[in-house]
Structure P
Amino acid sequence: MQTLKAAPPFSGMCRIVRNVGVMGALIGTISIMAFGDQHHSKTNRLADVATAPSEAVSPAGKRTPNRLAFEKSPYLLQHAYNPVDWYPWGEEAFAKARKENKPIFLSIGYSTCHWCHVMERESFETDEIAKILNKYFVAIKVDREERPDLDRVYMTFVQATTGAGGWPMSVWLTPDLKPFAGGTYYPPEDRWGRPGFKSILLSIADAWRSDPKDIIASADNVTHQLRQFTGIRADPTLELEKSLLDEGFRQMQASYDPQNGGFGGAPKFPHPVTFNFLLRYYARGLPQGSGPAGPPDALTMTLFSLKKMAEGGIHDHLGGGFHRYAVDAEWHVPHFEKMLYDQAQLACSYLEAYQITHETFYADVARDILDYVLRDMTGPEGQFYSAEDADSPLPGNSAKSGEGAFYVWTQAEIVAALGTNSAEIFNYYYGVLPQGNAPNDPLDEFRNQNILIVRHTPEETATKFGVSPEEIRNRLTAARITLRDARSKRTRPHLDDKTLTAWNGLMISAFARAYQVLDEPRYLTAAQTATAFIEAKLTDPKTGQLRRRYRAGEAAIDGFSDDYAFFIQGLLDLYEASFDVKYLTQAFEWQKKQNALFWDPAEGGYFSTTDRDPSVILRLKDDDDGAEPSGNSISILNLLRLSQMTDNTDFHKKADQSLSLFAARLQRAPQAMPQMLVAFDFNLASPKQIVIAGSPDAPDTRAMLREVNEHFIPHKILLLADGGAGQTALARYLDFIKTVKPIEGQATAYVCEDYVCQRPTPDRATLNKQLTAAPDNRP
């Protein structure tokens with residue numbers, strides 16, 4: 001067998017943020033040495049397996065289900081009728097590998113991943129490749145969303161050995177679960193002078209049969225190197241300084257795309273954690289080196305990016321919400337899956353943009369996201385579902401699916417739905433063309449199809465058609481409703497209806513903040529209902545711990561550190577929206593539980609997993625803020641907020657220790673850790689403690705709270721002294737709360753720093769001045 005080199009990039013692959021391209025296997029006869037060392041292969045002696053007859057087909061013509069049929073994961077269930085003899089991750093598979101001395105083929109993906117579907121159709125559904133897998137390997141399928149711990153371990157290996165990674169991820173393991181070869185998507189047959197999946201399987205099987213001891217020894221070495229590589233130790237000589245924020249800003253500024261917004265080139269991801277940092281950097285009032293002809297400042301970069309994204313094809317202009325990413329730099333051609341974590345984080349970005357600018361455009365986009373989630377991604381008990389697929393059945397050909405089929409339009413379809421006159425306006429505004437408008441279509445999926453993208457302003461459209469901008473807006477609104485109704489007759493993409501604690505925590509935060517900013521009670525109700533679902537269905541009554549996933553009546557998988565972190569953040573945000581003190585109390589108790597399960601008392605920081613599962617060969621500390629913020633970044637911010645809300649010095653010490661642990665990485669690559677920069681920024685500040693004294697539902701109390709929530713004040717905590725049980729509960733944490741009272745029966749604001757308060761005021765205008773005073777962290 002020839003030595004395999006890195007395969008070419010596939011533009012549609014379900015990528016890790018900022019990693020471009022799919023890398024092929026780096027496979028030798030024996031194994032892959034970590035960080036790129038290769039060995040040469042011997043002659044292939046197993047090709048005869050490829051022509052063996054198929055098996056396991058039922059008399060009715062449907063394949064006999066494999067073990068995945070007993071799982072709850074939508075991703076695993078998608079593979080339940082593959083001819084591959086799949087196992088879920090667990091001891092049954094491991095024991096088989098040990099007993100039969102076979103390597104493990106581990107496939108990791110998720111149910112809404114386009115290229116996972118492609119690899120299934122091309123390889124896992126074919127008898128020829130299934131025969132090879134079943135004879136020479138123990139095949140295990142893992143849902144990365146259910147088991148992010150396993151995904152992180154083996155993705156670390158793939159990235160270390162290939163330089164990139166993504167899904168579907170393909171990794172070969174020894175029977176004791178140590179990796180020795182890996183990559184991502186593989187075509188089934190040899191292409192472009194490079195080996196395909198079938199050739200790779202045969203070569204690895206032959207290498208294992210020839211010299212398994214050498215592979216095992218190399219895998220041991222790989223795992224040792226990975227442990228060394230991923231181990232994080234604090235450097236006591238490093239001290240983080242405010243200049244780190246400036247360096248992070250400069251790095252983001254250098255990668256900014258001034259033409260299209262966003263950062264970097266194609267493929268382009270929203271990356272809301274970057275917006276989180278930039279808006280807080282702006283709020284600090286630090287000099288940013290901008291001028292009429294100079295580089296853009298933090299606010300300009302954020303607002304322009306959010307505007308271009310909302311106008312782009314990555315935004316679903318008819319049904320709301322955002323797709324995963326764009327394959328081009330212009331935000332035009334998306335990868336069409338919709339993920340709950342994107343909706344949650346982007347809603348917060350648009351809400352904060354609205355707080356700063358008070359431009360209704362940003363509020364409208366936030367509502368668009370939130371209403372999409374309420375309509376299409378919320379379960380009957382108020383829980384939030386995980387994702388919608390990129391693929392869906394083709395109109396007129398339900399037997400075949402295509403990426404984006406639910407979302408794209410021919411010009412003729414739009415004319416038929418709207419009529420000629422309305423379609424002409426709509427098509428001009430959204431760039432609809434007779435031959436289709438997708439500029440980047442390497443796989444020829446969008447021929448004659450249009451992906452809606454704003455190409456003209458309402459004013460430009462009004463000038464062209466000789467009517468007022470207001471009439472254009474009204475006609476566009478009516479056209480969108482008509483087309484949304486027409487689209488609803490198509491078969492919707494697959495909905496991944498599992499509920500994940502971590503992602504629900506992010507969404508709870510988004511709805512709680514939306515209630516604060518937009519003052520719409522339905523958003524508060526959504527946050528409260530989802531929280532009640534987690535309490536009822538995703539809390540283990542025996543252990544008192546969180547569970548990771550709920551689906552079809554089953555809560556399963558012990559929660560990971562980010563499940564705790566994101567849910568605690570949601571509870572804190574929900575307290576500041578509702579002022580029901582039970583949410584603060586719950587956050588405090590869950591934080592203690594997270595500390596007990598995941599905290600590293602020696603070095604600081606949180607492991608992603610407990611030490612209870614021996615099948616997890618690396619216990620990692622997550623620190624990269626990518627598509628989701630890292631569990632450590634959010635945990636540090638939670639600790640800091642809780643220390644302010646409860647005067648808990650131990651929480652603050654843990655936050656300081658964690659920041660020190662990640663200091664070296666922060667200094668090397670602050671752009672990769674924007675949410676941790678947010679936590680560091682909060683730690684540098686002297687947060688405002690804003691206490692409103694008054695009855696929760698009284699009009700004057702609500703007016704004072706609206707004044708607070710109209711401002712973007714990232715360095716703050718917000719408390720309510722209600723004169724009753726809530727205030728009594730708060731006083732158990734903060735003694736000074738006992739003395740906080742309304743003045744002359746009117747709701748009164750106390751704006752404090754380090755629990756030293758300015759003159760209390762019942763006057764909203766005076767409160768405005770106190771809130772907008774320059775913070776002490778300005779130079």
Structure Q
Amino acid sequence: MMRRIAISVAALAAVLVLLLLLAVWGVGKGGFGEDQYAGQIAGRPIPAELVTARQRARDEARQRIARGGPEAETPRQILFGDLHVHTTFSNDAFFFSLPLMQGEGAHPPADACDFARHCSALDFWSINDHAELITPRQWRETKESIRQCNAVAGDPENPDLVSFLGWEWSNMGDTPETHFGHKNVIVRDLAEDSVPARPIGATRGVLTRLVLDQPMAFRLGLAWVESEWLDRYVDFNRYAAEAGSVSICEEGVPPRDLPSNCMEYAATPDVLFAKLALWGGASLVIPHGLSWGIHAPTNSDLIHQLRRGWHDPKRQRFVEVYSGHGTSERFGDFEHVGRGAAGEASCPKPSEDFTPCCWRAGELIRERCEDPSDAACEERVRRARQTFAEMGRDPRRFLTVSGTEAEDWLDCGQLRDFLPALDYRPRMSAQYALARRGFGEDGEPTAMRLGLAGASDNHYARAGTGYKEFARRGMTDARGARSDLGERFATEAPEPSPEPLSLAELRELFILTPSPGTERGNSYLYTGGLTAVHTTGRDREAVWAALGRREIYATSGDRMLLWFDLLNDEGGLRPMGSEVQLTHTPRFRVRAVGALEQLPGCPDYAVDALDSERLERLCKGECYNPGDRRKLITRIEVIRIRPQQRPDEPVASLIEDPWFRFDCPPDPAGCSFEFEDPSYPATGRETIYYARAIEAPSPAINGELLRCDYDEDGRCIRTRPCFASGPKEAEDDCLGMIEERAWSSPIFLRP
């Protein structure tokens with residue numbers, strides 16, 4: 001009898017253990033989680049009279065700045081939009097939404113629609129989730145959500161909001177030769193037979209490893225430690241399982257002949273362009289975040305995309321010059337890492353306004369030497385610089401000098417400019433792209449003639465976040481792991497030592513809490529920019545036509561009004577974005593009007609359209625809410641670029657920034673002036689001009705970047721970074737004074 005009882009108990013225990021193991025396996029595989037859905041659009045259309053009033057204010061500002069001057073054509077409207085918005089259908093956005101990363105939880109496509117309409121009051125926007133892990137189900141829901149957002153917009157000829165379908169093609173090569181950067185693909189149409197059956201991603205790289213390459217034990221560990229948020233982690237596991245279960249489409253098969261239930265990839269831009277051409281619908285491809293060093297390897301250079309024909313001038317019509325990840329406008333003649341004749345890494349010496357971080361690593365080691373002048377110390381300094389340089393863009397490179405904090409690295413590796421991108425890559429900048437030419441075997445140059453656009457690149461489904469400077473967590477991408485959780489999962493960081501760590505030691509480290517380098521990154525995240533278009537109407541076709549002809553400009557978030565025109569072409573007035581053959585002296589006109597100052601809170605239509613809980617969660621209690629006063633334009637700068645005529649021409653000598661500056665009188669009506677370039681006819685070469693309008697100083701998130709204190713020689717000697725994780729986490733918005741600006745698309749003159 002006792003033996004039977006013992007056998008029964010053992011059998012029951014085995015069954016329970018088996019059930020427990022099955023339950024654990026199920027949690028790891030997301031078997032108990034819920035799929036992410038696109039959500040429900042809650043908001044109603046903005047009343048037509050309010051949309052009309054918004055446009056009337058812009059028209060009246062144009063009339064005041066024109067002061068009765070002649071117009072060569074029917075005045076165009078100016079509309080504002082954001083063509084770079086992520087929801088938690090993006091794998092990185094989902095990961096960053098977890099409690100581990102102090103996230104807000106899910107923000108699906110429906111949130112982006114309601115935010116664009118009622119929080120930021122945009123005229124147009126696009127959805128751009130990372131294509132690499134979007135499943136067939138998520139793509140179907142994305143398409144339907146964008147259609148619903150347009151259906152809510154009212155009269156198709158005069159909608160309150162135009163919503164475009166799109167995705168992000170996200171390439172992050174390990175070397176400059178294999179790096180093509182990130183590109184947003186926007187499609188014009190919404191009919192099922194006119195849009196791709198699936199988004200086309202790049203290869204499964206760094207971004208996909210956030211989801212697919214995390215071992216089940218790690219995901220189970222998170223769910224166990226974070227048991228109070230168990231449902232969110234189980235949902236994440238289900239998200240990973242769904243993405244991992246989809247097969248990769250067969251290569252070499254025309255896109256329309258592929259099955260609908262696979263993920264499609266294009267490893268290089270030429271393959272992406274070819275696939276888009278086979279679909280046949282209208283599409284635009286927008287390079288973005290090019291100068292951001294967290295994406296681009298050191299010494300990245302756009303030139304190889306010209307040499308190999310990996311640029312499609314019909315689709316790549318403009319480039320994102322500003323986003324919530326900073327500006328990519330200016331070229332600077334500096335390097336983070338030098339290269340020897342055999343391609344070996346070396347550490348360049350600092351210049352007057354730029355210090356490579358590899359150099360700073362050596363100086364930090366020198367500060368730990370008992371005798372900074374002896375040979376042994378110098379050898380450790382040399383090894384620290386070399387190791388740091390050889391680590392490339394790996395965030396662990398800042399651990400070369402053990403026991404350092406973000407403040408110790410001062411402002412190394414950073415361009416001193418208006419809200420620059422982190423770890424700036426100058427040979428990926430907009431100015432470099434405009435000045436550089438590729439020269440093939442036939443000697444004929446190839447060119448990137450690009451307009452300039454702005455966007456948010458927000459990962460919380462918040463399109464057009466730059467309307468007010470508030471809520472750093474959410475209106476920017478500031479984020480970071482909670483320090484308490486990081487300490488449980490991380491290996492222990494080495495203690496401060498006078499010896500630099502070796503490459504082998506660095507590559508063995510796994511530290512979930514941010515390194516000094518990633519902590520500094522939160523000082524280089526901003527509210528978003530905007531793309532403005534000059535259109536003949538508010539409808540989809542009018543917006544698309546303006547984008548295609550590059551009659552667009554970028555802003556850093558403020559809704560400045562900007563016009564830049566060539567006045568004396570034989571064909572009449574030629575606006576920004578134009579390519580013109582001209583033999584005589586060009587005459588230009590620039591006009592700019594400051595943005596309307598914002599009132600606190602949200603307008604009545606937003607309060608009426610969204611319930612209080614949704615208004616608070618999406619808008620965080622603040623909406624685009626303009627008053628009647630406009631900010632002042634203080635100056636306008638004109639940049640002149642004379643592109644290369646031969647491959648050995650130094651690019652730095654071809655970019656004049658600024659070439660011309662006009663100081664504006666303090667007039668609320670705006671600033672207007674005309675100028676000529678008498679030297680143009682004699683040069684016999686293509687010349688590019690664009691205008692940069694600058695507003696009076698105002699506070700902005702991370703406006704002072706690392707908040708440096710400078711010595712009398714202008715060197716940064718102390719910093720106060722704006723943290724987003726760990727014990728030093730900053731709760732404030734880290735406001736600093738900046739000069740908001742707008743960048744016109746260029747006018748391209750050719751003799």
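Each of the structures P, Q was assessed by mean count of other Cβ atoms within 10 Å over residues 160-167; the largest value belongs to Q.
Of structures P, Q, which gives 4.1 when distance in nm of label points 7 Å out along Cα→Cβ at positions 96 and 680 is computed from the coordinates? The correct label is Q. Can you spot which of P, Q the value 27.2, 91 was calculated from, given it is Rg and Dmax of the Cα atoms in Å? Label of the originating structure: P. Here the criterion is relative contact order in percent (Cα under 8 Å, 6 or more apart), and among P, Q the highest value is seen for Q. Each of P, Q could give helix-only ellipticity at 222 nm (-39500 (n - 2.57) for each DSSP H run of 4 or more, over all residues; to 500), but the derived value -14000 comes from P. Identify the structure, out of P, Q, from whose coordinates FRET efficiency 1/(1 + (r/R0)^6) of positions 496 and 584 (r between Cβ atoms, R0 = 30 Å, to 0.05) was calculated to give 0.00. Working through the options, I get structure Q. Hey, P(r) over Cα pairs in 10 Å bins from 0, in percent, for residues 336-639 alone derived from one of P, Q reads 6, 23, 28, 22, 14, 6, 1, 0; which structure? Of the options listed, only P reproduces it. One of P, Q was used to compute FRET efficiency 1/(1 + (r/R0)^6) of positions 448 and 664 (r between Cβ atoms, R0 = 41 Å, to 0.05), and the result was 0.20. Which label is that? Among P, Q, the structure yielding 0.20 for FRET efficiency 1/(1 + (r/R0)^6) of positions 448 and 664 (r between Cβ atoms, R0 = 41 Å, to 0.05) is P.
In this comparison of P, Q, the computed figure 20.6 for mean count of other Cβ atoms within 10 Å over residues 424-431 is attributed to P.
Taking distance in nm of label points 7 Å out along Cα→Cβ at positions 504 and 552 as the criterion, the top structure among P, Q is Q, with the largest value.
Laboratory data are not the source of any read-out in this text; all were calculated from the coordinates shown. Quick caveat, the model's predicted, so the values are computed rather than measured. Cβ atoms are built from the backbone, for glycine too; each structure is taken alone.
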